[in-house]
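As C-alpha cells, here come the structures.
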Structure P
C-alpha cells in the first residue's frame, strides 16, 4: 500500500463530509422527537463565543474544499453561507463532496515545495505538509466534532460510530 499525504488527506476530508452529511440527516429525522425545531438545532452553540451548528457545518465544507483546492491548484467553488435548513446543508455537503471527488492530486514530491497562503495572514505562508497535517485535517475534524457535540447537546441520539462511520473490516483467511 502506498501512503500519499495528498490522497490520504482527501480521503479524510471525504470521510468527514460523508459523516457530517449523516449527522445532518440524523438531526433532521430526530428533531421533532427531541422536542427541538430545525432552527433551534441549526442555531445551537456550545458556548456563547462559539459558532452555531450551521456555521460549524459550513466550516467543514469550506475547509474540505479549501484543502482540495490548495493541494490540486483547482479553484474551489464559491458557496455563500446562506443555508437555513438541514436539507440546504445536506445539499452543500453533496456539492462539496462532488468538488473534492473531482480534483486530481499531484505527486507527493510537490508537497515539499507547496506553500499555502491565507488571505487573513498577508505576508505569511505555511509549507504544504504542515498545512495538511497541522491545520487542514485537524481543523476539519475539530468542526465535525463541534457539530457532533451540538447535536448531542440537543438530545439527538448519535454515538461514536456516527462520527467515525463504517470501517472496512474483512474476514481473515
Structure Q
C-alpha cells in the first residue's frame, strides 16, 4: 500500500496537532545514551510500564521494528506558557497531546493497521499498567515514547526540517507515526 502523506498530514492537523511534517525513516538514529537516561527513572515508568524499557524491547529490537517502515510523520502539539515555570500549562499541554495522539491513532490504524505510533512519555491508557504481572490490556493501541526507542527528539525534528523550538514561553510535545 502506498502512503499518501498529504491526507495523513491533514488528518493529524484535524486531530488537533499544531504542526505535522514528513518523517524520513532513514534519518532516525537510535542512541544508547537516550535509552540509558530511561534507567535513571525520573519519570517513574522504567521497568513499570509495558511501553517503557526494558519491556518495549532492546535498542536493537526497536531499531529492527523501525526499519520495517518506509515513511512517517512528526506530530507536534505546541502551546504558550506564562513563564518557564508554568507547570499548569505544561501539564494541560501534555494531556492535549495525548488526546491528539489517541484520536489520531484510532483513525490512522483504520487505514494503516500496522502503523507504529510513538509519543512523549509512557503510555497512560490504563490508570495502572499490568506490567510485569500480566500482559498489556491494549497492545494494539499502546503508545511508546520516542525516547524509549532511543531517539533524541530534537534531532529527529531537525533532520526532517521541522522546528522543535517555537520561541520563548512555548513548549512542544512531539510524537510520530511510522507507516508502511
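Bear in mind these aren't lab numbers, they're just calculated from the coordinates by the rules spelled out. Remember, predicted model here, so these are calculated numbers, not experimental data. Cβ atoms are built from the backbone, for glycine too; each structure is taken alone.
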**Complete:** With P(r) over Cα pairs in 10 Å bins from 0, in percent computed for every candidate in P, Q, 10, 38, 40, 12, 0 is reproduced by structure Q
**Item:** Test item: distance in nm of label points 7 Å out along Cα→Cβ at positions 19 and 51 calculated as 1.7, pick one of P, Q
**Value:** P
**For helix-only ellipticity at 222 nm (-39500 (n - 2.57) for each DSSP H run of 4 or more, over all residues; to 500) computed as -17500, the structure of P, Q it came from** = P
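Kindly point out which one of P, Q the value 23, 20, 13 was derived from, the read-out being semi-axes √(5λ) of the Cα gyration tensor in Å, for residues 67-162 alone.
Comparing all candidates, it corresponds to Q.
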**Asked** P, Q: which one has Rg and Dmax of the Cα atoms in Å, for residues 43-82 alone, as calculated, at 14.7, 42?
**Response** Q
**Message:** Of the structures labelled P, Q, one was used to calculate distance in nm of label points 7 Å out along Cα→Cβ at positions 35 and 139, giving 2.0. Name it.
**Reply:** Q
**Prompt:** When distance in nm of label points 7 Å out along Cα→Cβ at positions 27 and 59 is calculated for each of the structures P, Q, which structure yields the highest value?
**Reply:** Q
**Prompt:** Any idea which of P, Q comes out highest on distance in nm of label points 7 Å out along Cα→Cβ at positions 99 and 131?
**Reply:** Q
